[in-house]
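So, here come the structures, one by one.
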Structure I
Amino acid sequence: MNLRRKIKTYTNAPLTHNVVMEALATYSRPNDKISEMIRSGELVSLRRGLYVPGPELDLPIPDNFVIANHLRGPSYISLESALSYWDLIPERVYEISSVTTKTSKMYQTSLGRFSFQYLGTPYYSFGIRSVRLTEFQTAMIASPEKALCDKIVLTSGVQLRSISQTMDFLLEDLRIDEEQLQALDAQAIQSWVVDAPKSTSLQILVNTLQRL
């Protein structure tokens, strides 16, 4: 049995337990084989029942954003990861940050750290984009506006109370360029405010963006 050949067509997303079990259908004890393959480096376990090809299989692995979407769903990429993806913040981000409707959770894997923070509906569902990362890989990512709102909502201690304070937060703390702020859609954020946590802070953000 050539596992590499069998799973090659599934490598644009993490491998589920069912996919691997199907590839190992000829084995009498496939779960034991999965454990053996993890030890040998043919599979990398991300969490129970979810894998990517290991170095011994010499197959491509999905983009980390795609992995994050599958690790804990429903979820979307947000916060610093999305802000960096949209080139709003200059820092390189090493942790993949997501928002989910499930409880908050952290996964430490050999591919890196993946964090998930809880947000409730309906606010959760606003401003999510389906972004094509490669020809065969698509990820759910917060729009620039939603990523910024999520950063404000989910950062402990951030309470925006004035335009000058908000400008300091945006320009000094997050280091977002003013021209990039001018390009943000304040009207979209305005439509989310009524259903948002920290609605007062987000309204002041809207007021600030409209003054630019």
Structure II
Amino acid sequence: MAQEAAEEDKAALSGGFDFIELRAGKGDELFLWDGSFSYGDSTDQIMLMVEGGGTVGSRIDDVQARLLYGRSISDNVVLLAGVRHEFQPHPHDNYAMIGAQGSVGSRFSWEGYVFLSDAGRLTSDAQVIYQLPIMEKIYVEPRAAIGWSAQRDEPNGAGAGFTEAEMSVRLRFRLNDNVNAFVGVAHERLLGDTRALARADGETLKSTIAVMGFGFSL
């Protein structure tokens, strides 16, 4: 029995892309991706998170990677520490980061991170996701995300306090055990001081856009 338990807890590679999607609204069409991969056992993991995107038909203007060590402190919570590097845009900022991921039951998951840049800027973001099955291969996935900054950063258009929020709903279709396709809608809005900075510059303060794409796991 002990040997079987040890074999079941061998280090393994897991992960995939949560979404690779096209966003279309009144403005430009955007192409975005968000992926996460980990290698380890049920207690210790090394994680690589990649995300980015850009305007369709133009160059990719946002690319970042996060390399983290994860330590499970219970069956449902993982503590994380590592670094984040922005490949785009310029300048290529680096961040130290800590965070946590967790779940409640099989449908609700959450994650939150705190970042300290090499320029001393402190920021954070958090997200919650719920998966609601409606048919055998179809489920609804509402999610909400929010960002925060400790300092005002006018060159990057960020104010102090809560900076932006996004709420979205995707209808996902399981094509097989590893691949799903989805359609949905996302609502984005700037908050607080960041909203005031954007208003002064004549920028868009909120938008509602259609999304479509796919996700897959290893």
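A short reminder: the numbers here are calculations on the coordinates, not readings from a lab. Everything numeric in this text was worked out from a predicted model, so none of it was measured. Cβ atoms are built from the backbone, for glycine too; each structure is taken alone.
For which of the structures I, II does the calculation of Cα Rg over 2.2 N^0.38 Å, for residues 105-144 alone return 1.44? Walk me through the numbers before you get to the answer.
Working: I: 1.44; II: 1.74.
That value comes from structure I.
Consider the structures I, II: one of them gives 3.6 for distance in nm of label points 7 Å out along Cα→Cβ at positions 25 and 121 as calculated from the coordinates. Say which. List each step's numbers first, then the result.
Working: I: 3.6; II: 2.1.
Matching structure: I.
For structures I, II, which has the highest computed value of distance in nm of label points 7 Å out along Cα→Cβ at positions 41 and 89? Could the numbers behind the result be given before it?
Numbers: I: 3.4; II: 4.6.
Going through I, II one by one, distance in nm of label points 7 Å out along Cα→Cβ at positions 41 and 89 is largest in II.
Using the calculated result -2000 for helix-only ellipticity at 222 nm (-39500 (n - 2.57) for each DSSP H run of 4 or more, over all residues; to 500), pick out the matching structure from I, II.
Details: I: -10000; II: -2000.
Among I, II, the structure yielding -2000 for helix-only ellipticity at 222 nm (-39500 (n - 2.57) for each DSSP H run of 4 or more, over all residues; to 500) is II.
Starting from the value 18: which structure in I, II was percent of Cα pairs over 33 Å apart calculated from?
Numbers: I: 26; II: 18.
Of the structures listed, the value fits II.
Could you figure out which one of I, II the value 17.4 for mean count of other Cβ atoms within 10 Å over residues 57-64 was computed from?
Details: I: 17.4; II: 12.5.
The correct label is I.
For the read-out distance in nm of label points 7 Å out along Cα→Cβ at positions 81 and 201, a value of 3.5 was computed from one structure; give its label from I, II. Show your work: numbers first, answer last.
Values: I: 2.1; II: 3.5.
It must be structure II, since only it matches.
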